[in-house]
Structure P
Amino acid sequence: MTFPPELLRIDVHGLVKRYHRHPVLNQLSLTINRGDFCLLVGDNGVGKTTLLRTLAGLVRPSQGAVTLYGADGPSNPLVRREIGYVGHQPMVYQDLSAYENLLHSARLYPLENREARISQALQALGLVAHQHQPVRTLSRGLLQRLSLARATLHQPSILLFDEPYTSLDQEAAGFLDRFLQNWHRPDRIILLAAHRPQRLLTLASHVAWLKDGRIDVHIPVSALAESPELNSYLGEVT
């Protein structure tokens, strides 16, 4: 089953997530529309990772609802196929090669034309020369590229990133800039958590500010001047 592209949307209503009775997310609501590239900003520990992991189906909410494509949330296997997630951990096997990791991912979905898809991903992410190296020998930048290849191998329409620029050198960060620019299309959604989002304001379409467990402001990048408080915050976290 393939969802109609025109139905692509993320809807979060009254989301609550508690850890040891402490609410990290507290009645959070957010809508992200088809074609949006949304930066999720907020202080460290405010719940950005929890929100992304909830949307990816890795964390179960304490309360509230998440719907994707107007259907049940990421607990629905058909919906989950539309999600790609790049978190703090690369989610690959260290003793396997880049190629073997992608082959494993292709079998999990399962994908048709696996070899062609893997070859395309390796070429697109600049990993052809490193495809047979054990993952444990890859640099941080190459490991991030492999994470991108794994997360996008099945061509998801919703791509979730959690602080993907952490520990990247200038060359690797520039590569990620170009990847995001090329991936952003009208039939996809990108939601990217960034503690220092300034470099992405020229690429993103929207900014959502997570504060006190809720989305305090959610506006187009072009309207930042209308939110002095958010504008000031973005300047402080440069």
Structure Q
Amino acid sequence: MILAAIGLATSTSAAPLEKRAPSGIPGFDVSHYQGAVDMKAQASKGAKFVIIKATEGTSYKDSSFSANYDGATSAGLIRGGYHFAHPDSSSGASQANFFLKNGGGWSNDGRTLPGMLDIEYNPNGSTCYGLSASAMVNWISDFVNTYHGATGRWPLIYTTNDWWNTCTGNSAAFSQKSPLVLARYGSSSVGTVPGNWGYETFWQWADSGNFPGDQDVFNGSEAGLKKIASG
């Protein structure tokens, strides 16, 4: 089982957060909104990984990606890139290829996470980008399969329980492929896990905290995190 092989836990701590991270291996994610982050300082505070915005759609490249990725590498952090999806603007394959060419690739160096597809609420229009649930599942499949074909790795999928239920009909099509990065703020537990995943691989539990940007934890051991990176 994947669960045993990478050291994942199937439940999260029920203790109150009280301004501290839930149990798990700490990390964070950033974009140009945080600028060039001092990654060595974050490592000294206990961060073990960082996920860095690389692209959106098929034309946008995050201006801070290179500086933050290089900084994370120098700091010894496990790191990876993420792509903010715009399913209404072009195909999943087109966006996956753009991501792959601009920071979203994977290398078998033991320090690179598979790329992450950030698929969530539309910041500029209808919640589901004007797509039906079946069309959205097809779009995600197009992205995921293109990424896997190029790298041999299934990308992480970042979403919320509400968005996944609303816009994919709670599809279970990806639960055996892509690790789940589940966003849920302001709670002492991760809550309902959608899509038949059964557990979250990463939990984005707050949008601010000890590290710059969003606060994340890996649901397992440090050895398990390294396993995710190494494939």
Structure R
Amino acid sequence: MNHRQNIVLIPAAGSGSRFGAAKPKQYIEINGKTVLQHTVDIFERQPQIARIAVIVSPDCAAEFARFQTASAKTQIFAVGGDTRAQTVKNGVDTLLAQGLAQPDDNILVHDAARCCLPPEALQRLLATAADRPEGGILAVPVADTLKRGQSGAIAATVDRSGLWQAQTPQLFRAALLQQALSVSDLNGITDEASAVEKLGVRPLLVAGDIRNLKLTLPQDEYLVRLLLNAAEQVV
């Protein structure tokens, strides 16, 4: 019998500098809750998720206090690093060291600011990749024409065939993810899949959803509000 757990790891130690707010974007409030809490709630409602680990910066005590009422399913770990990759590495190492995750458990790394993940997209990822040793990620085919720029002008049109836009969650076995992130140089690793790929592993591409957008720029907040309102009406 397979007792493998599905554990969500949410790196929430970033500053969100591109968003330009006075606080990290994951702590911006929308509809009375922080973006991070909206994100956590997605996984709180999923019975297939055994544990949610939120990895925060050691110096965000005020925001940490806001989660004291979270359920036992969600735990906060103040072991965030200077980069996303370092934060995820520290989180995985902590879960394994404390016996909260086993090497064969699935770790689903999800962006703190990606708070509109549709449940059906999460279900697709679990159904497709949860039992696969190479893991998998949510992604959507690139739909727009791509241009390479140079000095403010178009240098070339890029062939978009075969190109996908990576989303999260990105699902990998804990041992594989720990190995992939144990390299001495984490520079250039922008997502977990890119680290795993360096080991020669080819993660699966699982159909994502355009609603699973990431709050990155100020204008994204308008779309996030619309999506959250629509989701609340469905629930």
Quick check: 1.9 is what I get for distance in nm of label points 7 Å out along Cα→Cβ at positions 189 and 221, calculated from one of P, Q, R. Which structure matches? P
So distance in nm of label points 7 Å out along Cα→Cβ at positions 133 and 149, computed for just one structure, reads 2.8; which one of P, Q, R is that? Q
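Where a number appears in this text, it was derived from the coordinates with a stated rule and is not lab data. Just so you know, these numbers come straight off a predicted model, no measurement behind them. Cβ atoms are built from the backbone, for glycine too; each structure is taken alone.
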